[in-house]
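Just so you know, all these numbers are worked out from the coordinates, no wet-lab data involved. Fair warning: this is a prediction, and the values are worked out from it, not measured in the lab. Cβ atoms are built from the backbone, for glycine too; each structure is taken alone.
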Structure 1
């Protein structure tokens with residue numbers, strides 16, 4: 001999986017699958033859209049006049065402004081002048097210029113003088129930017145109200161975040177009705193570094209660009225949430241590596257837990273730093289799952305990741321698999337669903353490949369190799 005990919009879909013697929021969420025966002029009041037670094041049909045989105053202007057602004061009725069991603073216009077071509085002409089004419093209204101604003105301004109002025117960018121295009125961009133500022137009341141209230149800072153991370157906000165987590169979970173497997181779990185389960189083993197790590201739950205763009213592992217910000221880890229949900233927290237035992245051999249029964253044999261909850265996934269990343277040669281689970285996580293399988297009667301696996309990962313070889317190890325994506329700080333949203341207070345409703349927003357041979361996957365959910373994916377787009381068990 002790489003950042004800045006090339007998307008190859010036809011017009012019918014664009015309209016059937018990808019445009020509806022944008023239309024819904026616009027209808028709900030979205031005012032700013034950022035173009036991605038990626039390409040559609042070989043054309044960088046920064047220079048895609050058809051999608052930015054003809055479709056987004058004209059057809060979908062978007063009245064706000066389009067801002068480029070970090071120096072994304074510079075990637076259109078190595079010629080700085082031509083790149084900016086192409087980007088502005090394509091429909092970008094505000095350019096994110098991280099390094100040399102003076103050069104950008106003089107380049108746009110020159111392009112206007114040369115007739116390569118019309119004043120009508122500049123007026124349209126300015127009009128859109130001013131429209132957003134008027135709608136937001138920035139001329140009357142240019143600064144944020146300091147008294148509102150207390151709302152950040154407040155209980156009402158956390159309740160909404162918790163609800164969002166619960167609605168986003170996707171149940172991928174549920175053999176023998178392994179889920180929901182009983183809150184009075186006598187013995188639960190919990191394993192995995194990600195089970196007690198808010199930084200991993202949050203992913204990149206948290207505290208710093210690439211994110212940080214560890215309990216770096218206030219919130220609830222998955223382990224915290226399990227302890228808060230079960231009737232008897234003493235029934236819950238945690239070991240990062242999934243090694244519970246030190247827990248013995250009356251005969252001195254290792255205890256077998258009624259339920260095991262293993263949390264696997266990726267370390268935090270953002271953008272190109274997340275480019276990966278492998279989407280397999282790390283070997284230590286696979287070893288943890290194998291140990292857990294021997295130590296529990298029912299094994300539940302929770303995946304913390306921002307994308308599908310290859311789990312085909314490990315799939316039969318667990319009775320249930322849950323894609324939890326990057327749930328952030330409110331892991332009680334996970335246990336709300338695991339323990340049956342809230343039903344599973346989530347569906348996959350991606351096709352989930354079963355092997356590397358299937359990458360990239362096409363819209364019909366068939367790999368170019370002709371094999372079936374592990375899960376099709378839109379899959380999700382709702383018991």
Structure 2
């Protein structure tokens with residue numbers, strides 16, 4: 001029809017209008033450096049830039065954020081709900097910083113989205129995990145409202161919410177491959193074979209020393225509930241899994257029945273676990289028990305423990321320095337640390353969402369710009385610029 005003929009021109013026009021409306025923010029994004037950092041004794045600030053919101057996601061929480069590996073201004077946001085009593089539909093939106101007023105892509109789903117991940121080499125593919133236990137792949141090149149591939153009960157979907165998905169290298173036959181973790185205790189590898197998602201159970205999270213007494217004297221094995229995981233950047237087979245019980249398991253893709261190690265990490269669910277991008281032995285974890293902990297995977301006890309006085313929803317390493325990380329807490333604050341400057345407290349603790357009953361859920365660093373994006377329970381995503389003190393390069 002006629003409107004699609006001019007859609008490209010209309011998009012460019014919309015971006016131009018937006019750039020004019022938000023010109024002051026665009027100038028801040030590009031040029032503003034907080035001069036008062038010099039007098040602040042190493043401390044820094046976060047400068048709010050654009051706010052991304054969409055009419056249909058008002059009542060949904062931001063449950064996942066991911067930057068596109070190729071287009072550095074593009075990011076995907078998954079929407080759902082963490083409240084198991086309020087489960088409904090979900091949405092997947094893709095925004096660009098060039099157009100903060102409206103998303104580039106909009107997808108609706110029947111179940112809430114819980115996690116997503118962009119493919120590193122094929123940036124048009126997004127893997128998504130849902131609250132109902134399904135996983136799917138969206139292809140942004142195709143003008144379709146539904147995912148290109150989706151799991152089903154027949155193809156071995158999870159029986160509980162999928163908390164994280166991560167793309168892996170293609171398998172031997174060049175088939176697409178990603179992993180998912182769920183509270184049903186399974187870590188599953190999904191391979192796209194002949195346009196169908198085929199699953200392989202990589203590991204089952206059994207809790208050692210606990211068997212439940214079933215009917216007629218049966219010993220039932222209790223499974224750990226996986227909540228997050230991350231793959232090692234260099235050692236291909238090595239990965240970490242955080243669980244609802246607060247344990248972190250160090251696992252290998254080669255062993256399906258045993259773990260390489262178990263860390264008694266937290267007293268409550270592990271909300272996020274991730275390897276340091278530079279220091280290959282180090283990983284970070286955060287939990288609802290108010291703490292962020294930094295570990296060496298060869299040592300059983302944490303190297304650093306930070307108590308942030310509120311449940312920590314997400315933590316992220318910065319892409320530019322091995323010692324900088326940021327965490328968000330449910331009381332609406334973002335905390336940025338730099339261990340090379342201060343090993344005890346944050347260089348910046350700032351309130352990002354002020355409303356009562358609103359919690360921050362996720363944070364991500366942009367891979368190239370000095371910007372973080374933060375999502376909250378009201379469906380808003382806020383972008384903030386890090387002041388110079390927060391982005392010092394390591395010496």
Structure 3
């Protein structure tokens with residue numbers, strides 16, 4: 001009997017998490033003599049949550065590990081690519097393409113989509129928060145809202161989407177980073193006094209741990225912020241406001257008040273961090289009010305998934321498609337300057353950008369050839385850098 005209701009890596013690799021109708025489909029094809037049917041299938045989405053205009057495509061590394069060893073070819077947008085559901089002419093953009101015998105990969109559609117859909121939703125929301133926060137610090141605080149088995153996944157894709165640091169031990173370890181956090185209300189309540197808690201934190205924590213005082217446990221934020229400056233003096237790095245929405249009133253105004261009191265006492269270098277129910281819209285408002293950093297949780301860890309689907313578009317070399325989809329093997333071409341994509345049949349030549357006239361480059365790059373990785377996978381740091389470059393370019397376009 002398993003203690004936690006999660007699938008093991010072996011169960012995922014052995015298709016234990018697939019839907020039963022794919023098992024039945026494979027059995028029928030084999031019994032009907034269609035085991036050698038070769039198909040091309042593409043991953044697309046027809047819309048994004050909340051009418052977002054773009055998304056961040058991730059989950060590619062995990063998808064590669066899922067499909068590695070299966071005798072098929074896979075082409076994919078590079079991990080961390082900013083994508084649109086449709087190209088400039090309204091054609092769905094395939095972000096990943098699988099080619100080979102259908103019975104070899106049909107059992108993996110369910111886990112493949114699961115890996116791509118949830119991860120891309122998290123990374124996209126994280127990127128939206130990053131855009132709203134500008135160059136201010138963002139920490140991933142969302143793992144407590146999800147099943148703990150997902151902690152490293154949530155932190156990884158939050159980081160790739162543009163967050164600066166993560167809170168979980170395992171998430172930070174796998175990213176080769178240091179876990180980051182402040183202090184909980186529980187510490188202050190357990191010690192019975194916020195000043196004692198702040199001073200004990202300062203006394204016992206290593207000097208390279210920033211002294212960020214939580215300042216909303218017993219009194220209002222402004223009062224406790226002043227108390228924190230008196231208690232820690234020049235060692236105070238920052239204050240954190242985590243007031244629940246039911247009591248905070250105008251959060252932006254509270255931030256302005258705290259900033260004023262800190263500055264008027266000569267603590268203009270003390271930073272203000274805020275957390276609690278933040279999202280891509282509230283972060284922008286609070287950043288403008290003077291917040292220096294954000295702990296963002298549920299809106300990212302529980303971000304809406306990207307509704308990707310996998311559809312056969314070619315069988316035995318012939319173009320096929322169900323209603324609402326376009327048949328045929330395709331390429332996606334992008335202008336690096338304009339971030340405009342064009343979807344063309346694979347037999348077409350590379351088109352020029354319809355906006356600036358410059359050359360375009362292909363987005364569907366070989367990921368797996370004959371069951372083997374085509375090239376080494378990029379690490380999280382390089383993927384994150386790519387996301388940030390695209391976001392900067394997006395804001396300028």
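What to note about this one:
- When Cα Rg over 2.2 N^0.38 Å, for residues 78-237 alone is computed for each of 1, 2, 3, the largest belongs to: 1
- Structure responsible for 1.5, with distance in nm of label points 7 Å out along Cα→Cβ at positions 46 and 342 calculated and labels 1, 2, 3 on offer: 2
- Entry that produces 0.75 once FRET efficiency 1/(1 + (r/R0)^6) of positions 166 and 350 (r between Cβ atoms, R0 = 35 Å, to 0.05) is calculated, selected from 1, 2, 3: 2
- Which entry (1, 2, 3) yields the derived value 0.35 for FRET efficiency 1/(1 + (r/R0)^6) of positions 206 and 278 (r between Cβ atoms, R0 = 25 Å, to 0.05): 3
- For helix-only ellipticity at 222 nm (-39500 (n - 2.57) for each DSSP H run of 4 or more, over all residues; to 500) computed as -2000, the structure of 1, 2, 3 it came from: 2
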